[in-house]
Structure 1
Amino acid sequence: MKILNIHGYKGSAENSACLALKKLGFDVIAPQIDYDSENPDIILTNLKDIAVKSEPDYIVGTSLGGFFAMLVAEYMNIPAVLVNPCLKPQITLPELDYKLNKLRKQEFESFADMIKKMNCNNMTAVIGGEDDVIDYHETVTKKIISNCIVIPEGKHSGATLPLKELFGEIIK
């Protein structure tokens, strides 16, 4: 099975999710993304192109990668697993030193409006109960994605979550 894995802001293509997926024997496509140097619309276009060419069976996205994974999964009409998805990047990213200019903020807000209108029945969110980066999972994530698995002691980093076991159960 082929999986497109999208890492988070300041993350690596070889993140915890990628390693867990590879341990399970999945064929993983994991592009390295420089979120600081590209506008969100260019990132989304590039990810859609990768998805169209590679034809993944699933998309996995972590944090900001989860935000883009939702958009690509909707575009491709395939299931997604989102690890601590950053569904309000216009709020979260400035707290992480991301230089959010007016254009990027408008793009993120436009995408966020799209996400609110999506049918997320084929998406699962894995949420760290002690996420130390995103504090709106209860008020935002759980309202948008009905299928949420909360790991009570989990933090924002995928390394604090039992991803191999969870992916093994979720991805069929």
Structure 2
Amino acid sequence: MQVLQAGQHKLIYMELQPEMVSTIARQAGFEVRARDAARTISLDLAAPGRQTPLLLFDASHPANLGWFSRCQFYVDGRTGAVMQTPLSVANKRDRSGRLHTNAVRLGIAKELPVTFRLPGNQPLTEQVFYNLLVGFLNALTQTGVAVCGSGAVEPLSGRTETNGPRV
């Protein structure tokens, strides 16, 4: 990890290894295609052998309360940001525009403000990030990840709110 100075701004630069990130995703049961850029790592994750959709569910629907109560990760539905982490999620679609229920795109920010902290005021290091990634990928396949609000990210499983148009 390095601290970068950009004018008056200080940033933490995590020196993540794309091979390590891909290995963690494969061990969690995903097929991975990774792209490493200067500021981000993008992962196309797919679980083609999975019989049920990934557990990315609508937090606003009352029928999903059981999942919501045991959830560790929450996605801002408008932006795709996984709250209080350097991760972001996006849906994947096929050529006709239909949602892939067993695939997502995951973005990992390598540059963060020096003041960035995880829940519990824990500073982020590479080792802590790898543990966070394992937890997030396991949540997608086992315990659930809540989508809060509507917008860019659509839920893949559970019940969704269908009472009129979403604003």
Q | Computed -11000 for helix-only ellipticity at 222 nm (-39500 (n - 2.57) for each DSSP H run of 4 or more, over all residues; to 500) - originating structure among 1, 2 | A | 1
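Can you spot which of 1, 2 the value 17 was calculated from, given it is percent of Cα pairs over 30 Å apart? Don't skip to the answer; put the middle values down first.
Working: 1: 7; 2: 17.
Of the options listed, only 2 reproduces it.
When mean count of other Cβ atoms within 10 Å over residues 117-124 is compared over structures 1, 2, which one is greatest? Could you put the intermediate results ahead of the total?
Values: 1: 14.6; 2: 10.8.
The structure with the largest value is 1.
If relative contact order in percent (Cα under 8 Å, 6 or more apart) is computed to be 33, which of 1, 2 is the source?
Details: 1: 21; 2: 33.
Here the read-out was taken from 2.
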Q: State the single structure among 1, 2 that was used to calculate Cα extents along the principal axes in Å, for residues 45-132 alone, giving 33, 32, 23.
A: 1
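Work out the source of 0.80 here, i.e. which of 1, 2 gives that when FRET efficiency 1/(1 + (r/R0)^6) of positions 53 and 149 (r between Cβ atoms, R0 = 25 Å, to 0.05) is computed.
Numbers: 1: 0.25; 2: 0.80.
Label of the source structure: 2.
Values in this text are rule-based calculations from the coordinates and carry no lab data. All values reported here derive from a predicted model rather than from experimental measurement. Cβ atoms are built from the backbone, for glycine too; each structure is taken alone.
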